[in-house]
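**Q** Some structures to go through are shown next.
Just so it is clear, none of the values below were taken in a lab; they were calculated from the coordinates. What you see is a predicted model, and the numbers here were worked out from it, not measured in a lab. Cβ atoms are built from the backbone, for glycine too; each structure is taken alone.
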Structure 1
Amino acid sequence: MLSQNFIDEVKAAVDIVKLAQRHTELKKVGDGIWQGQCPHPHHNDGTPSFTVWEKSQSWACMGCHSGKKNSKHKNYGSDCFAFLQWMEGIGWKQAILKLAKEVGIEPEQDQHAEVYDHKRRLAISYHRNMPPQVYQYLQSRGLDRHDLDDWSIGFDGLRITFPLFDRYRKVLGFSKRKFIETDESAPKYKNSSNSNVFNKSCYLYGTHLVTDDCDEIRITEGAMDVIVPKKYGVQNIVATLGTSFTEHHVALIKNMNKIPVFCMDGDPAGLKSIKKSVDMLAEAGVYSKVLLLPDGKDMTDIANEYKELTEDYIQDHAITYAQLMIQEVITQYDSKVNEIKLRLFPTVKQVLQSIKNGDERKVMQDYVYEKMGLKL
């Protein structure tokens with residue numbers, strides 16, 4: 001894990017202008033502003049669309065929109081690390097370490113190495129000591145031995161254990177599901193306490209498998225809701241593990257530059273939670289989509305039902321949050337209108353029946369149908 005101090009030190013030592021000039025010819029066009037043709041091989045740039053701002057040490061291509069803030073196009077960001085990722089197709093950590101080597105800054109020693117090693121050994125021990133009845137239960141939930149190995153799922157004597165990996169697959173802690181009943185008041189799931197290496201308020205389970213192949217980040221609730229859909233090919237699915245959505249989660253998702261898709265319950269509590277999360281993201285300039293799950297089902301159930309078509313299910317059923325809110329308003333409107341129709345139906349029926357002229361009654365029946373949707 002790279003500390004923020006190390007990252008900041010490397011960034012401060014890199015000149016974005018000189019870095020960009022390795023790949024394209026730049027001309028100074030203003031106070032600390034440089035322009036040139038886009039250096040990316042996938043952009044056939046016939047005009048100087050690429051701009052570098054020396055003062056902010058940032059860049060953007062106005063043609064292909066990479067590096068541009070609030071762009072709907074996939075990009076890595078606008079700093080020196082993002083530029084190297086964009087140009088060379090390498091990971092974020094790779095870019096930092098490569099630039100650190102170029103500017104002569106040695107990577108710091110990981111002060112938490114012993115903690116990581118201890119938790120890794122725990123995960124191995126839990127994984128090796130899984131009783132047959134636990135394995136049978138996990139099989140009933142759609143997992144096989146390969147899945148258990150991939151996610152290092154284990155058992156600690158009372159609970160099923162799910163190691164919490166960081167983006168480099170280091171074990172930060174565990175999420176544990178109660179399997180043997182000892183205390184009915186104990187919560188079904190229990191996550192590791194906050195520590196020097198783990199913070200529940202800024203953790204998303206499954207981030208070590210997030211890639212740039214998908215422009216969305218699907219957010220669900222539990223570890224199984226990540227593991228089973230991922231087994232059937234769902235991309236970029238992560239879980240909050242039952243914790244409240246925080247500003248740290250917002251920053252994490254914003255940094256990914258992906259569209260959040262909340263795949264959660266549509267009951268009142270679920271909608272309230274989704275609304276809060278969506279509002280927090282919107283304030284940060286990130287706009288979300290929502291997939292409301294059918295009553296009584298979670299993403300594990302959906303994946304076990306649709307299997308390899310789960311990705312299609314998400315894409316077909318996810319809607320923008322604005323559309324969800326409009327649908328809620330329309331539902332309320334329809335409910336009120338139907339209530340009014342039901343209340344007025346006897347009066348309308350009585351009036352129509354009182355009309356003696358058959359032609360006039362027919363005209364009024366058509367009029368009532370046109371205005372109120374009542375057919376009498």
Structure 2
Amino acid sequence: MKKTLLLAGVALTFGLVAASGARADIKMGVAGPITGSIASFGAQLKNGAEQAVEDINKQGGILGEKIVLSVGDDNADPKQGVSVANKFAGEGVKFVIGHFNSGVSIPASEVYNDAGMLMISPASTNPTLTERDMWNVFRTCGRDDQQGAVAGAYLASHFNGKNVAVVHDKTPYGKGLADETQKTMESKGLKPVLYEGVNPGEKDYSALVSKLKGANVDVVYFGGLHPEAGLIIRQMRDQGLKTPLMSGDGIVSSEFTSIAGPGSDGTLMTFAPDPRKNEAAKAVVEEFKAKNYDPEAYTLYSYAGFQIIKQAAEEAKSLDPKKVAEVMHSGKVFKTVLGDISFDKKGDITRPDYVMYVWKKGADGKINYVGNELTN
């Protein structure tokens with residue numbers, strides 16, 4: 001009888017330990033446009049997150065706890081982004097990598113702040129995101145005022161005395177980037193001959209192209225994302241306008257050229273140095289390629305967010321988001337696939353770096369972005 005009770009006690013103890021272990025899993029989320037016209041960007045964030053979770057869990061997790069990942073589809077819509085944020089909060093998620101669009105990240109971050117959750121956006125570049133004195137908001141990318149400074153200086157240098165058009169998609173990201181670019185351009189003496197806004201999701205840009213032709217533009221700067229940029233280029237070429245287009249990191253997707261067609265050859269673009277070429281990313285890039293996936297654009301920015309949370313939590317010896325945030329705000333340097341990263345008190349990275357690329361046709365006949373020798 002005693003032996004039976006003893007065995008029952010052992011079983012009960014084992015069960016409690018197992019249950020405790022199950023409850024010890026740390027819940028993290030990744031959010032972005034998993035569906036919709038820019039789902040390619042959502043896939044980048046999701047793939048980066050899933051690979052990071054797989055790798056970290058293989059290494060024993062964070063402070064001995066395994067990561068359980070939740071995926072949220074915001075469809076690039078602010079209201080749906082808030083719904084995703086509330087869903088994560090209800091599930092007990094403590095850390096979120098996301099969102100993609102600045103117009104989604106900004107309202108979602110308010111929910112995360114109220115719920116005591118920490119977020120790291122891999123891609124939202126609007127300055128407002130980190131200008132609101134919020135403890136919980138970070139990003140692994142740069143800002144539009146930094147990117148716009150590079151783009152505006154390039155335009156002023158290489159299109160001095162030329163007719164420049166500035167077009168944007170009216171979103172916090174697109175308009176914000178276009179305005180920052182224009183601000184720098186004008187500070188260097190180059191004023192645009194045309195400033196126009198278009199609606200995201202439009203399919204017919206013939207009226208815009210007619211205005212561009214009427215203004216005899218030499219270059220079009222576009223603040224927005226690749227679906228609209230691609231269609232504008234295609235319709236420019238269809239109407240005989242061979243003027244090059246220049247844009248920002250919102251067109252860093254292989255889908256851009258499939259939408260724009262051959263006319264995308266010669267498109268200028270600002271983006272950070274290609275993270276796939278960073279020595280710190282070599283092993284992870286090989287992991288992705290073994291799965292027949294090219295970790296382009298923001299894939300590694302998403303992956304880096306998980307690396308940072310792991311290192312910050314281990315430094316804090318805690319998975320309390322506020323304690324993790326304190327470490328992240330402390331100036332600590334984190335080792336990531338993007339290279340060394342540290343944050344300022346706002347949550348911005350301290351090494352903003354944007355360079356110029358040009359989309360060119362390669363020997364294989366495919367058009368892809370490469371470093372532009374005209375940058376310097």
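**Q** Here mean count of other Cβ atoms within 10 Å over residues 88-95 was calculated and came to 19.1; which of the structures 1, 2 was it taken from?
**A** Source structure for this number: 2.
**Q** Thinking of 1, 2, which structure, once distance in nm of label points 7 Å out along Cα→Cβ at positions 48 and 296 is computed, gives back 6.7?
**A** Computing distance in nm of label points 7 Å out along Cα→Cβ at positions 48 and 296 on every structure in 1, 2 gives 6.7 only for 1.
**Q** Among the shown structures 1, 2, from which was the value 14.2 of mean count of other Cβ atoms within 10 Å over residues 56-63 calculated?
**A** Of the options listed, only 2 reproduces it.
**Q** Continuing with the same structure: Out of 1, 2, choose the structure whose coordinates give percent of Cα pairs over 27 Å apart equal to 62 when calculated.
**A** 1
**Q** Can you say which of 1, 2 returns 4.4 when distance in nm of label points 7 Å out along Cα→Cβ at positions 24 and 248 is computed?
**A** 2
**Q** Thinking of 1, 2, which structure, once relative contact order in percent (Cα under 8 Å, 6 or more apart) is computed, gives back 9?
**A** Corresponding structure: 1.
**Q** Separate question: For mean count of other Cβ atoms within 10 Å over residues 104-111, which of 1, 2 scores largest?
**A** Working: 1: 11.0; 2: 23.5.
Biggest value here belongs to 2.
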